[in-house]
Structure I
């Protein structure tokens, strides 16, 4: 079966962003299918193509995946208007592919929500099976975050969401809240599958090398955050916890923030103004180097802004990376991940917007270092038991190709 796969932010493991689409495409290949990946150029991502763009696109084959990459460079630091323009341009260019390419099934994954547009056209103008994967609930999420307030734009997004769900023959949700959100829009439960982000055990659990950034000693407790420094991530909570630690002279605890994003400069400015020498900023790294960093860490930080839509409506890559590496996790918002942490004794689940509780958890971890390996082992057992990427990818392939229906 030939699968036409739309993901604007696609990356191979050589990039410093999530690789779900790469792993799912590889799984399709392993099952005897062929894949054409249509994507843009994502900041922090690496498609593997290096030739020059010709008339705004370039093509090639990377690790068996046929790739069509449009010259549409996107970064989290871009303004809202620029990002919206890039999303729409990618969608419209993708329509052309969907209407002319030879394939058996079309698959689109968010974000952004506009990823569903080529699938809608493929379904209704060519009669192709369309599978739509939802990584975040839109427009519910940006509305709660206050990122988008214009009622006309929110209404248009709601219409697009409804059209995408209703046009799709099958949907995939990455978390329980996303699945419930799709159902609330009138989609039958038997058309929706839950396939969360998975654990890349081959990358994270088999590392022998380790490293720590400058400024972190071997005796420090090192808590790491790996990901985008954006509005959604709420990283001021980490700086507020660092300030609490500074007040009680716990200089043996270091918070390491690895990544890039719209708010990184302002976070660095705050850390400098408040003289938070216990906060270390580091540039993004690829998966291999990240795995080696995790081997040298003591705790993984799963942080998000206190937005109710996040509680059950996200499936963060970093959480699954942490437990894959056998790292205990500190989570700062309620929901399904907090429940798993508590049920499996694999870290700390604290209430949101509470800097003292955040700092207290870090102090407890530092003062009880002997308990952390068992927490990490519990998390790794959870990763192997419920979130092994290979098992989830097999389920995903069956659902996308219709074998699981």
Structure II
């Protein structure tokens, strides 16, 4: 008899990492089950699924239809995992608690006796995170627009050691954005944003600038899935396997961005990476040229460099928040520091390094006007500062592309 599929129950699921995670962790046949509210009862009573996860807006709605609820799910007041017991009854559980506990403990911060602020702590995800932090010995304060602690009160909480974002603010596609500034929290030792797309939210980048350890929500997503697999099948997923799957997903979903001097071969190398990986390729200069029906050289000559830089930033706002894409940037992308965060939020940035003597100036008005050496003197520090890795240009674009992918692989899995 064919095994029934597993899946996630929700109303509007759209793109989800979840099926990929379950296939990676345990090879499960995992699907999405989109159902309207009036269909939930009959879906739960049916036999078309073996085990399901439950997401908004049904985490509380399913509880009356269950025969048994685990202590932690009853304590939290919501269910995100339903399994069939051997006698056919339905049992509800909450694996988000386990997932967030794995995530916060991965930060390796001494938590007991310290203060935590949870942005959006009055919501479903926020209440789960508050419970975990309290169980780990922290003094926890939910932060909301109104209530005992609001975002306007953060100046009184400079001693807080941990901040957790449980709001959707900053989630793709409305990114980068943040629910607040971290400036008032001078004592922060760690920041967690349970958003997992983009890889680095605005709050995380704020923390990075201050040297504060931070983490996104992807490990939580993987860990809660690992716990669900155990409930479904009895298979225990090791912590090392959770980390491996998290790294693999992060590597697959982040964009590969190429920066470097004009004429360094970014477009051709990006095309080769696209061919080797199956990722779509976007060239920001080509996007601008198509939108304005003129070359970038003509655009700059007609409208000026400042107007071109503004258009370039608009294109980056649209493209750099995507996932799993290869993006080749114009040589002047580093002229605006704001462009760095647009790229960094969901990308690994690669600088292509080519001898200045080999750089062509054809079709490159700034290189012609200022000279390659002067442009390099102004931009080279930014290229190297922005880059996660630097790759020397090889004999062919394909050779360089393979070197880029090899170096990115080694950076993602340094112990292999």
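Every number here is computed from the coordinates shown, using simple stated rules; none is lab data. Only a predicted model underlies this, so the values are computations on that prediction, with no experimental measurement involved. Cβ atoms are built from the backbone, for glycine too; each structure is taken alone.
Which structure, out of I, II, was Kirkwood radius over Cα pairs in Å, for residues 148-251 alone calculated from, if the result is 15.0? Working shown, then result.
Numbers: I: 18.7; II: 15.0.
Derived from the structure labelled II.
Matching task: 34, 32, 23 is the computed value of Cα extents along the principal axes in Å, for residues 228-323 alone. Pick the structure from I, II. Could you put the intermediate results ahead of the total?
On the way: I: 34, 32, 23; II: 66, 24, 20.
Of the options listed, only I reproduces it.
Quick check on the output: 0.05 is FRET efficiency 1/(1 + (r/R0)^6) of positions 52 and 220 (r between Cβ atoms, R0 = 25 Å, to 0.05), derived from one of I, II. Which one produced it? Show your work: numbers first, answer last.
Numbers: I: 0.05; II: 0.85.
Structure of origin is I.
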Using relative contact order in percent (Cα under 8 Å, 6 or more apart), single out the structure from I, II with the greatest value.
I
Tell me which structure, out of I, II, gives 0.95 once Rg/Rh (Cα atoms, Kirkwood Rh), for residues 172-211 alone is calculated.
II
The value 2.8 for distance in nm of label points 7 Å out along Cα→Cβ at positions 12 and 340, derived from one of I, II, belongs to structure I
Ranked by Rg/Rh (Cα atoms, Kirkwood Rh), for residues 4-203 alone, the structure on top of I, II with the greatest value is II
Could you tell me which structure in I, II was used to calculate Rg and Dmax of the Cα atoms in Å as 21.0, 65?
I
